[in-house]
1. One of 1, 2 was used to compute helix-only ellipticity at 222 nm (-39500 (n - 2.57) for each DSSP H run of 4 or more, over all residues; to 500), and the result was -15000. Which label is that?
2. One of 1, 2 was used to compute Cα extents along the principal axes in Å, and the result was 90, 40, 36. Which label is that?
3. Starting from the value 28: which structure in 1, 2 was relative contact order in percent (Cα under 8 Å, 6 or more apart) calculated from?
4. Work out which structure the value 3.4 belongs to, where distance in nm of label points 7 Å out along Cα→Cβ at positions 53 and 173 was derived from one of 1, 2.
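Read the figures in this text as sums done on the coordinates, not as results from a lab. It should be emphasised that the depicted structure is a prediction, and the values quoted were computed from it without experimental measurement. Cβ atoms are built from the backbone, for glycine too; each structure is taken alone.
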Structure 1
Amino acid sequence: MIPRHLQITIALLLLAVLLTGIILIKLEQHEKAKTQAAELAPVALTAESKPEHIRILVAYDDDQALRWRDTDSPMPQDRALRAEEVLRAVLAQYTQLPSPHPLSRAAEIKEVFLVGDNTLLVNTNAAFADNHPSGITPEELTITSLIETVSANVPGIERVKFLVEGKERETLAGHMDLASFYDIKMVHDMAREFE
C-alpha cells in the first residue's frame with residue numbers, strides 16, 4: 001500500500017497539472033481573441049499618413065462602364081502602403097450597399113507587396129475571388145478598375161499580379177486570368193474601351 005503522504009503528494013501534483021492545463025487553454029483563447037480583434041479593427045493612421053485627395057476608377061455594371069471618382073483617403077508615403085490604401089478605397093465602393101459593381105462584403109485586399117520598383121503583387125482574400133460575379137465583363141471591370149486606380153495614384157508601377165490567399169490562381173471567377181502579370185499599358189487600353 002502507498003503511504004498516505006505519497007498519495008497526497010501525487011494528488012497535489014495531478015491537481016497542479018490540471019490547473020496548469022486550464023490556465024494555458026484560457027491564455028491561448030485570450031490571445032486568439034486579441035488577435036481576431038486586432039485583425040477586425042480598422043487600420044490606424046501612421047504618422048506618415050495624411051488625408052489626401054485621390055482619384056479612383058469605379059465600375060458601373062448597369063452601363064458596363066468605368067468612371068473616375070474623387071475621394072479623400074489617408075495616404076502613406078510608402079508606395080506599397082499607398083497602393084494598398086487606394087485598392088481598399090476602390091473595393092469599399094464595391095462592398096457597400098447599394099453598389100455600382102457589387103462584390104461580396106467579405107472581399108478584401110489583405111496586403112500589397114512592391115517587387116523591385118515597378119511590380120506590384122496584390123494579395124486578396126478568398127472571398128474576393130470565390131464570391132466574385134462570374135462573367136468576362138464583371139471580372140474585366142474589377143481588374144481594370146483596380147489596376148488603373150493604382151496606376152493613377154502610385155507612380156512607376158508597370159506590372160500588377162493578383163494572388164488569392166497568397167497563392168496563384170488560374171482565373172478570378174472563371175474568365176479573367178490571374179496566373180499572369182498585367183502590364184499597365186495593356187490595361188490602359190482595356191480601360192479606354194469602358195470609359
Structure 2
Amino acid sequence: MGVMPDVWIEKMAREEGMIEPFELGQVSKGKISFGISSYGYDLRVADEYKIFTNVNNSIIDPKQVDPNSFVDFKGSECIIPPNSFALARSVEYFRIPRNVLTLCVGKSTYARCGIIVNVTPFEPEWEGYATLEISNTTPLPAKVYSFEGLCQVLFFEGTGPCRTSYKDRNGKYQKQVGITTPRID
C-alpha cells in the first residue's frame with residue numbers, strides 16, 4: 001500500500017468522479033489553501049455548521065445524540081466557542097475506489113491556532129460529503145472560514161481490492177449529504 005501522487009488523484013477525479021468539484025492546483029491567494037497537493041487533496045469546509053452548545057446541560061452520548069446539543073449555523077465564517085467543537089461538511093463529494101483508503105489530517109494554518117480537525121478514514125467504496133469535526137482547543141473563540149481549505153485527504157492504494165467494501169456492508173454513512181451526526185444501527 002502506498003500514498004498516491006497528484007497525477008493519480010487528478011486522473012481518478014477526472015475519469016472516475018472521485019472528487020467533485022475538483023480543483024486542479026492549489027488555490028491560496030488570500031485564502032487558506034485548497035485543491036490538489038503533491039500527495040493529497042486539501043478539501044474545503046462548506047458554510048453549514050452544527051456548533052456544540054452546553055446550554056441544556058446535555059451529555060454527549062454517541063448512541064443517542066441530543067439534537068439540542070447543537071446550534072445550526074450557516075455563514076461565511078463560523079466562530080467556535082472556547083474549548084468546544086463544531087460539525088461541518090466538505091464542499092467536495094467523494095467516491096472512493098474499491099482499492100483505496102484515505103486518511104485525513106488537519107492543515108497547519110489551523111493547527112497553529114489550536115484548531116484541530118478530526119475526520120475518520122474514507123473506506124473503500126464509501127461515497128458522500130465528509131462530515132468534519134472541528135475542535136477549538138483554546139480558551140478563546142476561534143474562527144473557521146467557509147469555502148476555504150480545512151484539512152488534507154491522503155489517498156492510499158492497496159495492492160488489490162479489499163474483500164468487503166463499505167458499500168458491500170451497506171455502511172450507515174454511505175452517500176451522506178449535509179452534516180451527519182452519529183448513528184447506531
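1. Answer by label: 1.
2. This figure was derived from 1.
3. Structure 2 accounts for this read-out.
4. Computing distance in nm of label points 7 Å out along Cα→Cβ at positions 53 and 173 on every structure in 1, 2 gives 3.4 only for 1.
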